[in-house]
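Listed after this line are the structures, all set down as structure tokens.
FYI, it's all coordinate maths here, none of it is from the lab. Values in this document were obtained by computation on a predicted structure and should not be read as measured data. Cβ atoms are built from the backbone, for glycine too; each structure is taken alone.
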Structure 1
């Protein structure tokens, strides 16, 4: 089976991200697969929580409600699947400190509505796209069971990226003088710095391992 990143990911997603995951991160992930799976579980749980939060906050947006409901269910299923994999491998699920990644991206979200929502949705699209890219980067190096699981996640996370981006553009279209492409570019610049700069903690979305 051809598991090159180009065969696993749509060209649009590859072009969307500002950079590829550094090889140093991939090597560190392979050396710390227990930590990778624990943080992966936390990411899935957080993604479901984020979708639910958006559903509670923006009840007047039916398309958003539908997409976030679907996304929350899928992310919780993924969480269950990761926990099951961990149990089978004798890995104890425990709390980990959050990575800087999502926090730093959300630090640039505007406070006034509905521009705040546009930014939150853009951040969601970037996180989902990066998740897809990292799954694809890891797949060729993993055991058959984990590679098969991550291959299935590439498809669903890719849909989530598309949904978030579609929603961001839809909301932005209703805001006078809102340049959604400029906002996307601004967040992608932040994301590139987070991915390519040294990071003290290894996590699923962390940057360059500080020892690398």
Structure 2
């Protein structure tokens, strides 16, 4: 298993769990002021990475024994991201976050452990972003929004003020949500949708204005 060159580097660095497209995006957004990434774990080495491949997730125990204390879970699927975060915590890791230098995060916002705030994202005043959530490229969340744990705001999503996004929800590319609306846990908002009403948990809505797909709870 490839390892970083020195115990000091291991102790000061972050192991990235995942080595697919989302991991590559997170590494690209890695702040120069954050602890450096040591490398990635994953099922196989993959084709593209700017950091070393450290092995499968079985390598995590060895890295922890060598002094690595920080991990960041870089997978796009919410349930898998949550599962691997829980696994990393059980192995004794602390969970790091990624906040791009190009992101604009209010000094009054709260960012949970394991969140990814990507290039040119905006997090407004008194907004709260839950652990493991993704605020993707050029997405914006206005004042007093709440984004639940492991939710994902895809590139170009815009939330107006006082919006609540439930845990594990997915808001698709370019979607918009008007002020005061709640999107329930595990719900999906289709790409380009405009959400003007509350969305029940585990419901998929699409269109302008957004409406539930046939067969979902609110249809």
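At a glance:
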item	result
Distance in nm of label points 7 Å out along Cα→Cβ at positions 52 and 196 derived as 3.8 - corresponding label from 1, 2	1
Computed 23.6 for mean count of other Cβ atoms within 10 Å over residues 12-19 - originating structure among 1, 2	2
For helix-only ellipticity at 222 nm (-39500 (n - 2.57) for each DSSP H run of 4 or more, over all residues; to 500) computed as -4500, the structure of 1, 2 it came from	2
Of the structures 1, 2, the one that 30 was derived from, the read-out being relative contact order in percent (Cα under 8 Å, 6 or more apart)	1
Comparison of 1, 2 - label where mean count of other Cβ atoms within 10 Å over residues 164-171 is highest	2
Parent structure of the calculated result 12.6, given that mean count of other Cβ atoms within 10 Å over residues 84-91 is the read-out and 1, 2 the choices	1
Test item: log10 I(q)/I(0) by the Debye sum over Cα atoms at q = 0.12, 0.15, 0.16 Å⁻¹, for residues 20-139 alone calculated as -0.42, -0.66, -0.75, pick one of 1, 2	2
Read-out percent of Cα pairs over 13 Å apart, for residues 92-147 alone, computed value 71, structure in 1, 2	1
Source structure (of 1, 2) for log10 I(q)/I(0) by the Debye sum over Cα atoms at q = 0.07, 0.09, 0.11, 0.18 Å⁻¹, computed value -0.20, -0.34, -0.51, -1.40	1
